[in-house]
Structure I
Amino acid sequence: MSRQQRARSNNNRPRPYGRKPLRESFLIFCEGATEVGYFGSFKKRAKFVPGGNALKIVQNAIAYKNAAEKKVDQYWVVFDKDETSDEQFNQAIELAKANNIRVAWSNQAFECWIILHYRDFSYPCHRKDYEGLLKQFIPEYDAREKGEEQGRQFYIRTAHLLPTALANAKRGHTSFHTDLRDAQKQTSTLIYSLVDAILANG
């Protein structure tokens, strides 16, 4: 077979294209509209789930998950410690896991995740002091203006700083003693684990 014939033969063979892994679907249950706006900006489905405290939010998320006709690959629930008792906060986490819902809690509030885009934030701090810290980096931030638009603005302002937030959040969360329950891990957040999962699914 001539070189020209071999070239034509090779061109006719099917090329081994690498198959891209299928992206997994997400449903993110959120206790607040701000979180819905933020995670919706990642082009993932986020749903507001009322509750009032962490345990009730998880219970409502489970009920919605069980009633939904269309199943998804990854279920997540996002909630804050806020005024939830330590016992109920830990119960909420265990209950979510027992029902195949991954947990992205914040102790004390979601805004600590936003602060972590700008600085390390691993010391105990009450959420009432978050506004003053955030205003150092986002002067127009107003803690009273909750809503999806606020979440979208958080995303727009901080998306380029995600590597810093991920590193700070992981370092802060893993700095606690392994025997310490999640309710005592102030200030800390597992939002980074959800964002990691989102980024891994492109």
Structure II
Amino acid sequence: MYHGNLFIISAPSGTGKTTILKKTIAAMKEIVFSVSHTTRTPRAGEQEGVDYFFIDKDVFLSMEQQGLFLEWAEVHGNLYGTSRSTIQAEAEKGLDIILDIDVQGARQVNEKFKDKGVFIFIAPPSLEELARRLAGRSTEAEAIIATRLANAKEEMKSIDDYDYVIVNDTVEQAVEVLKSIIIAERSRTRRDLSGEPLNLVF
């Protein structure tokens, strides 16, 4: 039994990370998205168990106290955490796993799986473009946008902690770069494009 790769992906809010990940996963085999737990309310179109497991703060804190999270962090006043059991179950199937977590969570994972994880940072072309994208959502107040931009500046300081950086000029280009990284890492761990182990018996 072999284990797939663990891809840890971070990006400032509004960078387009969710869209990039969904398109990448839809286009590739043997790769799954790790669904995190969060205390924030669902956004329009988000589904329970697909985008997140939406739970209240008391349940989240109880899970954290029981050591059920691989990592967890507070982001913009909400709590987010990655289930240990979910990661273990998918890894034992030999699947590649994508973790969509912020820089705080990535640091925690790096401390535990430094030699096993592949760390990828998705950056906006500029802070000005990020501000435009956040304003284009039309779902957040100016004060919240200002907070997200300030946080983005801090998160960008962590870029050197990541193995790869993808600049999201266009979603299509960013998806192709991410797919290329996944394929390269599969080759490095002796697997083919589809994620299956190479048969190298001669």
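Every number in this text was worked out from the coordinates using simple rules, so none of it is lab data. Only a predicted model underlies this, so the values are computations on that prediction, with no experimental measurement involved. Cβ atoms are built from the backbone, for glycine too; each structure is taken alone.
Observations
- Set I, II, criterion FRET efficiency 1/(1 + (r/R0)^6) of positions 64 and 128 (r between Cβ atoms, R0 = 41 Å, to 0.05): the highest-scoring structure is I.
- For 32, 25, 17 (Cα extents along the principal axes in Å, for residues 24-103 alone, calculated) the corresponding structure among I, II: I
- semi-axes √(5λ) of the Cα gyration tensor in Å from the coordinates reads 39, 22, 17; which among I, II: I
- Answer label among I, II for the case where relative contact order in percent (Cα under 8 Å, 6 or more apart), calculated from the coordinates, equals 24: I
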